[in-house]
Structure I
Amino acid sequence: MIRLQKALADAGMASRRAAEKLILQGSVTVNGKVVTQLGTKVDPARDIIAVQGQLARPKRHVYLAMNKPRGYLCTRKDPENRATVGELLPEEWQSLHTVGRLDLESEGLLFLTNDGEFSLRLTHPRYGVRKIYVVRVIGRLESRQIARFLHGLESEGEVLKADRVKLLSANNSHSIVELELSQGRNREVRRLFESLGYQVSDLQRVQIGSIRLGQLQAGRWRFLSDSEVKSLLHQQPGGREIASSSTPNRKP
């Protein structure tokens, strides 16, 4: 049993807040009776729910993990006709939205879904879902420099901070760094390195929460398993549980 407003949101009839207004306005019926009580519990599999006569049918949620290639935008359509991640999916899933974003030149793990609650859980800063990136920058970096990420650096009026940082390699031409973040700020990885005067040449997200990119090839996708979705929805802020990656279901 779930709250009526959640059932309406799950069916794609309205957001939860808008669903509450519809209920209070007397626009919603359950088994033919008008319901105006917000706390009403329903069983979407058994009860007949309608909004102004239109049936609210439960929507099947889809959860995908993709290895986003460089050169693709995390949007449905681009006014400049640049490539978008939607072009890598079957036609019937063009309505899926990305959970967060990776910029045009970044690559790596990206989730797509039609479940708004799932998206909120993984992107809102209050949940603190950690993401791990492997970054290649031009020039030699020293450990003492990137250690400043742990204390926080100011960029464009915001304080950006890493939860964990590790220098994997460094020479005079380039350096490779692994870092873990949970703030969810716009372009935060690139801005962290820019604040130290370094240019990022390659940026790959390799993990979100407990889910790793693994061997998923660029441009390919797979379904998230029920256990993976559950682990993401119920993971505690800052959780460090590591789940093994799984084999792609199919090639787009």
Structure II
Amino acid sequence: MRTLTVLGCDGSWPGPGGSGSGYLVEADGTALLLDAGPGTFARLQEWGDPARLAAVIVTHEHPDHWTDLESLATWAGYGPGRARCGEQGNPLRVHAPPGVQKRSYYAAASWMSWHELAPSMVLTIGALEARFVATDHGPPTLAVALAHQGATLAYSADTGTGWSVEELGPGIGTFLCEATYTEESEGNLRHLSGREAGTMARAAGVGRLIITHRWPTVSAEAVRKEAEKAFGAPVDQAHTGDVFTW
């Protein structure tokens, strides 16, 4: 079974009781952490032993997408993860674009294995193939398509309208797309509204649309309805704790 577990989905800052962007992707025994926003490491431990992670992918340097990597790294170097990541010589594998490693307190830690990502890169991580393209979002930011046995899950990371999921190729079955606000805020920042996310997904012919990264002050239902109208089919709004199959 292939699953996507939402560890956090608040955009830009976590709301009360919420968490920043973070998603656990599992397929055929491989577990991958996709972004690690504030609050997500606590949720990850509710799932199980973080030592089960094959790798962490961070999409860009904005704090709401990676700062709980510091908690995970502390766990790996000084906490229960030390036995695996330090003493057994299996460092925590982190893939990130330029800008992330130098901001980490653990940039040079022996129990961390940093790998720099670039557009058009293709990686094999356990049972998953990961393919990356640059989005439209200020600092180097990478969207990713994860493939497993003919199924594809795409994640937009953060982006403006200068990017489309079509750049990740055809046949996207499930698309996890940022939809930060509603259409009256369009053009203010390099993010998508619900309408823009739905329009993009429909044009690309994706099978299923899940929206995420909503600002905590914006109505989840308003963003979902806007995306659904533009997409022309049911749309899921991500909530912390949701588990989707893909």
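What follows is calculated from the coordinates using simple rules that are stated; it is not laboratory data. The structure displayed is predicted, hence computed values, not measured ones. Cβ atoms are built from the backbone, for glycine too; each structure is taken alone.
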Q. Any idea which of I, II comes out highest on Kirkwood radius over Cα pairs in Å, for residues 56-159 alone?
A. I
Q: Work out the source of 21.3, 73 here, i.e. which of I, II gives that when Rg and Dmax of the Cα atoms in Å is computed.
A: I
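Computing distance in nm of label points 7 Å out along Cα→Cβ at positions 32 and 128 gives 0.4 for which of I, II?
Details: I: 5.2; II: 0.4.
Only structure II yields this read-out.
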